[in-house]
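Q: What follows is a set of structures to go through.
Rule-based calculations on the coordinates, nothing more; no lab input. Worth saying up front: this structure is predicted, and the values here are computed from it rather than measured. Cβ atoms are built from the backbone, for glycine too; each structure is taken alone.
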Structure I
Amino acid sequence: MKRVAVVLALLASALTGVAHADAVPKVVYVGDSVAAQNAPALAAALGPVDLHDATLGGTGICDYLAGEPTWLPQSAKFANLIRDQRPDLVILQFWGNDYYSPCVSPLRRGEQAFYDKYLWNAFSARREINEAADSIGLPRPKVLWVLQAPLPDPQREVPRRLNEIYTYAADLAGDRVTDAGATASMAAYPYDNMTHDRYEFTRFLPCTDKERATGTCTFPGAFGGVARLRADNDDIHFCLDGTAPVRGCPVVSPGVDRYADRIAADAKAWLG
């Protein structure tokens, strides 16, 4: 009987090991309307990953913090997300909402108090994620901060300042950033006859090989192929119908795919 018990114990251990090896990584995506818009594209780009979409338009980091006023349900607060979802990785995408967020308003983008709030909220986000993980004996999830795309004047400095905050917070905590915003900036211009400024705003870029191959190049016959990244009436989002939908984008939008592909590539590299 002892031999049988030992064999069964070894078999159970082996099966458990196989189950853990086969388990796909769990990722929680937290963020605003930019995140909500590209969440389906991100899920597709991540491949065999269990992605939990916790995005909502109009939110700032503080909306997900304990005790802060928000339109979000309590289940979407960082502590509850970590305890309920038990993620391996948390991706954070915030372009800088102000008056849409109950916990950011009445601060306005560009004010020093606005940047101070986002800085301390970034620190608090990591602390609450750690504390929630510790409370259930979960290894502390990795955090990936998304760096933002350029905005035109007079908002040009906003993404640069926010990206400095996210990079600083990531460095202090041993986390990482993904420069998805660069894919929708002149930094992604592939030729040498124009500027490559990371914070220069543009609505158009030459199509990538992937866009040409998949038929998602907006103007394939123009100058070897040109991709439209944003609608004329929207400087923030990448959906070419000119709206900020609750989830996804109803039309082919190269900016959405570029942004999501970069996040996915960096997320998968870190997950291993």
Structure II
Amino acid sequence: MCLLKVLFVLVTVAAACAGVCNGGVTSPFVRKSQPSTCMPIDTFPPPPGYNAPEQVHITQGDLDGKSMIISWVTPLEREPNYVIFWEANSNNKHKVYSRITSYRYYNYDSGYIHHATIKGLKHDTLYNYQLGTGDAVRRFSFTTPPKVGPDVPYTFGVIGDLGQTYDSNQTFEHYYSNPKGQAVLFAGDLSYADDHPYHNNNRWDSWGRFVEKSMAYQPWIWTAGNHEIDFAPELGESVPFKPYMHRYHVPYKASKSTSPLWYSY
């Protein structure tokens, strides 16, 4: 279950849309009664290359779509700690350095988690970006949203409670195979690491690799659910939301919020 305020906003938006649009039936999906089975943790292995950037994801970095937060993990070393980006129709490249964080949860030590904020982007423009060096270089791209206006189309997918089961993969592929989606509103409950013994934080890593092929190329706009709390005093873990807050940065200060758990665009 997601946080109450976010649920209220989503329900309000859904109710408002219901009166003006009818998307019809888009999926024949019927939920099974039996529990879903988790995919093996090594289903999505790390990319090749020494210290290769992984779990790459982006989210919009401001209120009007001219900034992007690029996030990734390097498993072994802090560097390289920068992203190189450029307009797709230009050779003029720019470099932005990341802020690096890491954390320990029970008997798990995270890799080096990078967050780099790119600013001054143009609306509705394709950008390429590059992470890593040598045989570990990885390249991605994204398109910025259109300029804000009263009648500007922009298509969101809405996903929540995804986890990393075989059914999760079916849900994710259903969205990924639809070319209409330009961004994802993620309504909480990401990795379900807390469903595993000792809140196995390796499941945060496997989840980041699982959904990377979408969230590295289009903004996923996050909110936290109860599965992100990770409050486990019996494990010596009494700081709520620790893994989520380290891994998934959001532009909460742009909307003058005092907490990354509450923000707006």
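Q: Work out percent of Cα pairs over 30 Å apart for each of structures I, II, then name the structure with the largest result.
A: Details: I: 32; II: 28.
For this comparison of percent of Cα pairs over 30 Å apart, the top structure is I.
Q: Give the label, chosen from I, II, of the structure having the highest value of relative contact order in percent (Cα under 8 Å, 6 or more apart).
A: II
Q: Tell me which structure, out of I, II, gives 1.14 once Cα Rg over 2.2 N^0.38 Å, for residues 164-227 alone is calculated.
A: Computed on structure II.
Q: Moving on to the next point. For which of the structures I, II does the calculation of volume of the Cα convex hull per residue in Å³, for residues 36-155 alone return 162?
A: II
Q: From I, II, which structure was Cα extents along the principal axes in Å, for residues 116-179 alone = 47, 22, 15 calculated on?
A: I
Q: State the single structure among I, II that was used to calculate distance in nm of label points 7 Å out along Cα→Cβ at positions 132 and 204, giving 2.2.
A: So the calculation was done on II.
Q: Here is a follow-up. When distance in nm of label points 7 Å out along Cα→Cβ at positions 52 and 196 is computed for each of I, II, which one produces 2.0?
A: Derived from the structure labelled II.
Q: Could I ask something else about it? Out of I, II, which structure matches -5000 when helix-only ellipticity at 222 nm (-39500 (n - 2.57) for each DSSP H run of 4 or more, over all residues; to 500) is calculated?
A: Of the options listed, only II reproduces it.
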